[in-house]
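Below you'll find the structures, each written out as structure tokens.
Here, each number is a calculation from the coordinates, and none is a lab measurement. Computed from a predicted structure; not experimentally measured. Cβ atoms are built from the backbone, for glycine too; each structure is taken alone.
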Structure I
């Protein structure tokens, strides 16, 4: 064992028993502060600062004699650049809310929490499965904090008007539903759409929707084994047709005028705007969009359900945008930062943050115990958080272009679905 490893284990040794007791609920997290914990630590993230104000005030007041956490909201568009520049100048934060799609990009800046301090078993028992993206051979990159799951919002008036009491639970149902709910005018232009699938230009979250379909079909997109990442996009996974090909064909068929399920094209407004206007039967968005949709269209009669699944699926899945609290190597107070990370991902703080933000926590115990109440949509969001999954995205900006090209190549007829998937596979592999 190297000197660095030995020192690291000594520094975080107090977590060995402490963390397990905290997450099992045996030890109240703030009753006794370990030696070496003190001072202010700074947390950067792209989540709204308003969601942190009340929970952090309570946390800091309870621990005012020992430590405090200061949250700084950063723009999602400039987060990468701001973090790199701050670390280069020695003025970076102690911790960051690390999104799942920036793990690969920033993992070299993170100080992993050793498994001797918090075991992989305890981690899996505490957090939803998507959180395992933060597990690496040499330790835990981040403690999962929140998960914003993709759900299916549906227009109750459109379904009721068609004599339908509820939205479909399986994707196959859309094959017969699209011809019934999609309406066209005399010029055959779409005036009411069933589902905004098929294109990538005016479909909100197109990359995430397609990734969700691919993962539901049985392909993880990227696999990790023995410290190496392998792109799996064109793998057949024991099936006659590769899952990614099946998912891509299903998605693009809805923008193909020659198909009976034709329901969308790029001449229509953005999918969210179309849904808000009452002209789209179902919209695939995130739990965090609920408040914005209600404010944008106060008269819109909408609800939300867990996203449809493939027929006879062995397990349910949706896409989730996750954040985790990661301690940076450049932190000058890493002991306090790790202690604060456990506090921020503890039951009390996650309950308080979720109540303010409307975004589900990543803790299994909170999700299991808080799913029922007066808020009908909260149970849908919490159920969806439990089945959320994502993939190790090497460069979100570049992969956005890769997924867009995969869709456009099929729509334009430049490539068959198999060739489009293969080209995307090669482009993804090159990024790693």
Structure II
């Protein structure tokens, strides 16, 4: 089957293209051009199309991903399904299944069946299930997992092909080494076999499967900094240069591609991070985890991540992977998922507002008018979290149009001001 880029280059326009362009407030011809140039991706497996595909990239609204998945210490598929439901309710645009225990294929198929939004995976996780050490991995096994997941309907996949053997000396100079789970598996494999990263050496074989199913490649940052001290170091930038090469190889095959980014980055280095990525990776959409702007916000990492995510998106990142309060501590609960998604949503909307997105401008204005009119029901309907609005809202009892209990009859808006 043809990829979306193949079809657009042949002047074949799928019906959903116009719908997405209108939703993003972009001229259709310009939208198509940006997709063909690789500055926008539409993650959608051609074997199992989604009814409402989304766009990620230049001039589009900032999108949010929520990670889910089982672990050996907490393997409850039904609970993960509930987390997906909550994540979507509060604004997640995509889901990544990062399961490393249990019947991962069955869980993923349930998610795809119940929630038709883009779903991503990190195939090396499933490839590792049943093995006792990363050195047992083989390219044949890895390609089989990619094709299996493609047939199941996965829309985008993280591949850590930019992490090469020659970067290992730079890793050894780091304070925190490798914090990417997939990246650490690749490094251990290379150290054991004294060979080059097999996902890099066989990248053309990976692309052949991606092209067949129109899978969007999400080039993983296996050397993302796990602490601010390692940010923008030689290891991270060395991998980024390879990712720029891989972006071009994807585009040569008309395979859609985006690039993943850090990680832990202090405020003053975020703009440099985004500028470097966009330049080196030829304006490919940038997908960032956070970034977290400090290392010791434990229990509040969703806030540290939202601060970094807002600044990153303002400077050009396109896709925010949520961070939950449980980061660095445990597998997130349903409440953690809600808090993480909402924190990322606040960051995303703040940037969309700064870009004068009509939909967000109107919602902001409507909320302000509802406050002026003491229209509590309208305020609740527009709140980013209606349940929290209800939980916190207390009416005063001193007037026919009661203000909240912060000021009571001293409410500034209650009194005529001219």
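Given a computed value of 3.2 for distance in nm of label points 7 Å out along Cα→Cβ at positions 236 and 316, which structure among I, II does it belong to? Computed on structure I. Which of I, II yields -11500 for helix-only ellipticity at 222 nm (-39500 (n - 2.57) for each DSSP H run of 4 or more, over all residues; to 500), as computed? It was calculated from structure I.
A value of 25 was computed for relative contact order in percent (Cα under 8 Å, 6 or more apart); which of I, II is the source structure? Only structure I yields this read-out.
As an exercise: distance in nm of label points 7 Å out along Cα→Cβ at positions 140 and 252, calculated from one structure in I, II, equals 4.2. Which structure is it?
Working: I: 4.2; II: 2.7.
The structure behind it is I.
Here distance in nm of label points 7 Å out along Cα→Cβ at positions 116 and 284 was calculated and came to 3.0; which of the structures I, II was it taken from? Among I, II, the structure yielding 3.0 for distance in nm of label points 7 Å out along Cα→Cβ at positions 116 and 284 is II.
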